[in-house]
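K.L.:
Dropping the structures in below, format is structure tokens.
Bear in mind that the values in this text are calculations on the coordinates, not laboratory data. Keep in mind it's a predicted model, so treat the numbers as computed, not measured. Cβ atoms are built from the backbone, for glycine too; each structure is taken alone.
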Structure P
Amino acid sequence: MTTDTELRQILGTTKTIALVGFSSNPERPSHRVAVFLAERGYRVIPVNPGLAGQDFMGEPVVADLASIPKDAGVDMLDVFRRSEHVPPIVETALAELPGLKTIWLQIGVTSEAAARMAADKGLAFVENLCPKMELERLDG
């Protein structure tokens, strides 16, 4: 369980978020969260192989985590994929995103394997929560 203090620290220090499972459909939660985070001043790098090359609020959609430049300064991985898909996504993130500090799994997404990988690398790990909802709740 992540405390409010930990969530505030994560959300207060994060600047760049790789959002895996981004959708261009404004009705989808991943799109709404991406817009909210971008409007809050975070740099959101959307990841979706089917949308690669498209533009999202001035940021190109990338096909995969390996397509994000190493110097992009990604602080947080935000995953909108089913739980069974999480371990290989986290493995790739750990290999491809050198500045990664936080792995965040959205509501309904959990992974003991990902939690262990994050702990082994000293990263913060959040699961089954939404950064948009937490920012709204914590900012009251």
Structure Q
Amino acid sequence: MKLTVFYDGQFWVGVLEEVIDEKLKAVRYVFGSEPYDWDVMNFVNQRMLSCISRAGKSIDVKMPVRPSNPKKLAREAAREVQRVGVSTFAQEAIKKDREALKLEHKVISKQLRQDLEKSKRDKKVQKNKKKKRGH
């Protein structure tokens, strides 16, 4: 599990990545203004697990075999600290999750619109029947 906090030009954002059985799940969490250390720790201790559990789509990733040399591990850790932003796999997972939510929202709003049109049509029919019968 990996949390990357960065400034995207407007807000401070945290991207949480989790790899289980070569499946990557990623969630984007907006902190808003620059988070203090205790804000990040509060997120990690309280909200992180619920955020990653609500991640819908996951993508397949091939994880490389981790090097066993401690010097190489230290160099990779230093490289990760210097890297800004999130991985393309995480971006792809977040994009798929957003598309799924977008489709779901589209279906719900279409159903609501159809229900509203049907109720308007029914009211109009009732009004016309009432007019035809007279006062």
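K.L.:
Hey, semi-axes √(5λ) of the Cα gyration tensor in Å derived from one of P, Q reads 51, 18, 11; which structure?
P.N.:
Label of the originating structure: Q.
K.L.:
Moving on. Work out the source of 1.9 here, i.e. which of P, Q gives that when distance in nm of label points 7 Å out along Cα→Cβ at positions 19 and 123 is computed.
P.N.:
Computing distance in nm of label points 7 Å out along Cα→Cβ at positions 19 and 123 on every structure in P, Q gives 1.9 only for P.
K.L.:
Could you figure out which one of P, Q the value -11000 for helix-only ellipticity at 222 nm (-39500 (n - 2.57) for each DSSP H run of 4 or more, over all residues; to 500) was computed from?
P.N.:
Answer for the origin of the read-out: P.
K.L.:
Output the label of whichever structure in P, Q has the greatest value of distance in nm of label points 7 Å out along Cα→Cβ at positions 35 and 51.
P.N.:
Comparing P, Q by distance in nm of label points 7 Å out along Cα→Cβ at positions 35 and 51, the maximum is at P.
K.L.:
Next question, about the same structure. For distance in nm of label points 7 Å out along Cα→Cβ at positions 3 and 91, find whichever of P, Q sits highest and give me its label.
P.N.:
P
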